[in-house]
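Structures are listed in the sections that come next.
We did not get these values from a lab; they are worked out from the coordinates using the rules stated. A quick note: this is a predicted structure, and the numbers were derived from the prediction, not measured. Cβ atoms are built from the backbone, for glycine too; each structure is taken alone.
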Structure P
Amino acid sequence: MTRREDVLLYAVEDGIATLTLNRPDKRNALNGALVQALKDALDTTAADGDVRVVAITGAGEDFCSGADLVELGRIADMGEAESLGDARALGALFAKIRRHPRPVVALVKGRALAGGCGLATACDLVLAADHAELGYPEVHLGFVPALVMTLLRRKVTEGTAFELVTRGERIGAIEAKRIGLVTQTFPAASFDDDALAYVRDLAARPVKALELTKSLLYELDGLDFDVGLERAARVNAEARATEECRAGVRRFLDKARG
């Protein structure tokens with residue numbers, strides 16, 4: 001199934017929903033319409049039982065260059081109340097990714113900068129071509145990448161996060177993987193095939209196990225240790241009760257006995 005919108009392409013095949021930022025002439029820069037289209041698509045995929053994994057990518061050479069220049073001009077003239085509403089709209093997109101019941105994977109080629117790097121950081125997994133560049137250059141504009149810091153602080157060390165957002169430098173995908181910003185890198189020449197194979201392999205995992213794993217992993221953030229253990233025990237019991245788990249255990253035992 002494929003559906004085309006002005007700023008976002010939406011396709012579902014073999015359990016993988018691919019959301020393609022479709023503003024290649026603007027390096028897939030984020031504007032209000034694209035942010036809203038992404039939120040709508042995430043809602044759609046969350047409600048679609050046939051979707052096992054969501055992949056976010058960009059049309060053309062780049063993943064996403066950040067905010068659209070028109071949006072930046074508008075931001076400069078906003079009052080405090082309007083700025084707060086605008087920031088909350090982007091924050092709501094990041095929250096939808098984190099709260100989505102199934103894995104959301106960023107497929108990064110070319111540049112992922114500022115809000116575009118924030119979008120990738122918000123995803124559960126980030127696959128990048130080895131030539132890709134990532135960074136948060138907002139400091140050079142006197143701006144603070146505040147929303148992404150909520151996510152970034154959970155993915156890299158405190159000192160690394162501080163350096164990334166205060167120096168505002170671009171880093172290559174290999175370095176981004178070393179510090180934990182990127183999950184896996186693949187050669188640029190074979191990136192599309194390698195990333196698709198990775199996502200297909202993820203989509204082949206038992207869907208309920210993936211859902212429970214993602215929800216527990218993020219729910220544990222900030223919980224007291226004992227409270228977290230109790231919550232984990234309940235998720236463990238819930239997972240054991242699924243037919244996927246029972247069938248998997250039976251297959252394992254049959255193989256071990258054979």
Structure Q
Amino acid sequence: MIIDLHVHSNHSDGALSVPEILGEAEKRKIVLLSITDHDSIDGQNLAIELTKDRSIHYICGVELNVTFSHPKYNAGKPISLDFLGHDFDPNSQKLRNKLKQMSDYREERAAKILKNINSEFRKENLPLLTKEDFAAIQASVDGVLGRPHIADYLVSKGIVKNRQEAFDRYLVKCDVPKFPLHIEKASKLVRDAGGKISLSHPNDPRGTSLVSLTRSLTEQTEIIADSMLDFIDGIECWHSRNDHKTTNHYISFAKEKKLLMAGGSDCHQNQS
């Protein structure tokens with residue numbers, strides 16, 4: 001049985017629409033699926049409707065970006081972590097209101113990032129990005145606006161060759177803090193909507209993960225045990241960038257703490 005509980009659509013930073021993802025999932029014989037867009041549940045009711053007469057069993061999903069800190073690591077400074085919400089009511093007004101607030105903030109954040117990028121462009125004697133450029137970036141987004149959309153626009157303008165170069169040259173140094181959603185609030189939002197919440201890809205070497213605090217798997221699970229157990233129901237034990245050691249470590253930890261075990265591809269449909 002093939003299960004994928006972590007997929008992104010074009011409602012956040014994936015390439016495919018919800019119908020396209022469902023069609024691809026059928027081809028791949030996936031029987032249990034969850035689309036987990038970043039800070040967005042705009043595609044959930046459509047996914048539910050379109051899977052009623054399909055062989056795919058669907059559960060609602062979202063991936064929330066959370067601000068987290070631990071006094072023993074990173075000098076107590078906050079980092080970003082991702083948490084998966086599953087099987088909640090997609091019509092929860094409290095959840096929808098918070099995600100709308102976060103979406104509005106993303107627009108403000110993007111404008112500030114572009115301002116920072118222009119500061120870099122001045123140093124390089126490059127033409128500055130304008131309000132028209134910002135409008136074009138906004139028009140390219142079907143869901144919530146994020147740095148990948150800015151990166152893709154820089155590629156389309158010929159300023160960089162690919163998304164990775166956009167991040168390496170501009171988007172890392174020009175970043176602006178994300179919306180300050182903390183684990184307690186994220187947990188309450190998902191649970192109050194009837195769902196379960198899990199820590200995403202805890203040891204992802206390339207993504208938003210506990211690697212920002214420590215590369216030690218033992219220390220990572222100590223952090224979870226110390227600061228997260230009251231607020232999570234599970235852990236994403238299987239992930240496309242896990243090695244066997246990571247997967248086995250987190251399976252053992254989840255069993256020890258009686259946590260749910262999630263798994264998914266984190267597929268963005270071949271976007272880097």
Test item: distance in nm of label points 7 Å out along Cα→Cβ at positions 105 and 233 calculated as 2.4, pick one of P, Q: Q
Ranking P, Q by distance in nm of label points 7 Å out along Cα→Cβ at positions 17 and 209, the structure that comes out highest: Q
Value 12.5, calculated as mean count of other Cβ atoms within 10 Å over residues 49-56, assigned to which of P, Q: Q
Structure responsible for 22, with relative contact order in percent (Cα under 8 Å, 6 or more apart) calculated and labels P, Q on offer: Q
Which of P, Q yields -16500 [helix-only ellipticity at 222 nm (-39500 (n - 2.57) for each DSSP H run of 4 or more, over all residues; to 500), calculated]: P
Which entry (P, Q) yields the derived value 1.8 for distance in nm of label points 7 Å out along Cα→Cβ at positions 41 and 89: P
Ranking P, Q by Rg/Rh (Cα atoms, Kirkwood Rh), the structure that comes out highest: P
For 0.25 (FRET efficiency 1/(1 + (r/R0)^6) of positions 137 and 241 (r between Cβ atoms, R0 = 41 Å, to 0.05), calculated) the corresponding structure among P, Q: P
